[in-house]
Structure P
């Protein structure tokens, strides 16, 4: 754990230095960083770029093996680490993304630097997974490629994953889904507590607030209560979903405060999105013996 802590501190310093450099050079075009394709990979890179889509192994209703997945397997087999690093700066975002995914599969020791680079100059790619087509950031694709490779029991201590998660936590405006994943992966050392509190109470980050509810509720009792009440009042849960709605109510009801219970009843009468999962919400209210007051 001591080695992991030292590694994390180095990662945080890298984040700060990288962000500062990007701010000072923000007027420079990212195209200046594009690199030429190694000649031995020119054919496979052309094939990947021509399809121009990140594809899972099986796609479509028939679940056929996708052409770009086969191209990806070939790229991993032929390209060495240096080649793949070169391709992460390719002008075609799909090629760059596949190169980073191959590095993730190899558990490349400095994957954090590629992740930081992508976050600082993120690009969208078309994705096709199963029957679902979407547009996603290459940074997100890289993160999930590595995350999926790590066994659930190992996520707590995996060094590379901890570095990626630290980057997510210490960057402003990180994607909410990545933030959720990072905070679910482990209980962080005490050195992270101040940052997570800052995200929750000063920046209004929902995922960080729920993390503190689980692990540091007693330490932040009043701040958590105040923040949850504010979140309940201002949020249109039709835009955030029933899972978020339920979690917010559940955390608030744990305070067993009659004033909070009144606020909850008022909210439920006004914001009726909970009715999409009515039985689940009624069960929650019954658990705290307040459904009888809801009429």
Structure Q
């Protein structure tokens, strides 16, 4: 497709995004979220794409699940690839370079698998409306907002940035459920029950747009900031990512793969997950390929 259409811009939004699903299928998270990103990013350089914009997630910040960690690794690869490209061609100003840009934001209202359509179906069925925890909160934005900010960030980026969006205040999911019930002309607890099912594997009570080690820089757009994140040198990171993708494709040890993810992303601390056992100092290490 790259060879046939010679795209100028690539907006990479493809990913497995559902947290519990990826806790059950970590190898698929690596193959798609990491391997798929690496493939498209590498092809973008090969075919002279002007801009590569990756859609990431707030779950990549201090990840407590495989999905978030896989997206953080994808962020790291895209950043390191851009920096490596700059080093290679720093003395050759005539060579065009692909500008790699990452955007990081939270939940999109009405998107596939989001709580709004699910709550709507549960209310129409007479309830109950299921919420995982009474205190769980999430950041939300509308589909038009998300599209506009992604396009704007993709346009303003000079390469290597991770853009984070000002998404306002987080919303308590239980409050959202109550509002939807009332908007349907019904009363919460009386007409429609709200049941709490417990946090799912890998899920945390609240999401973050930055971790404690990250700062932000302002841009000309009041809702778009640049996150200052740690980076890893490309040659080292590329070897470590290959060491993740290879066993994932072969459907080899899940424990080895998740352990390697935790080494790449030290802030990846599992929550409510079978992989919590890997967070002790004694974890299994993988041999690097090379």
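Each reported figure results from applying straightforward, stated rules to the coordinates on display, with no laboratory input. Everything quoted here is computed from the prediction, not taken from an experiment. Cβ atoms are built from the backbone, for glycine too; each structure is taken alone.
Structure notes:
- Parent structure of the calculated result -11500, given that helix-only ellipticity at 222 nm (-39500 (n - 2.57) for each DSSP H run of 4 or more, over all residues; to 500) is the read-out and P, Q the choices: Q
- Comparison of P, Q - label where relative contact order in percent (Cα under 8 Å, 6 or more apart) is highest: Q
- Among P, Q, which structure scores highest (criterion: mean count of other Cβ atoms within 10 Å over residues 60-67): Q
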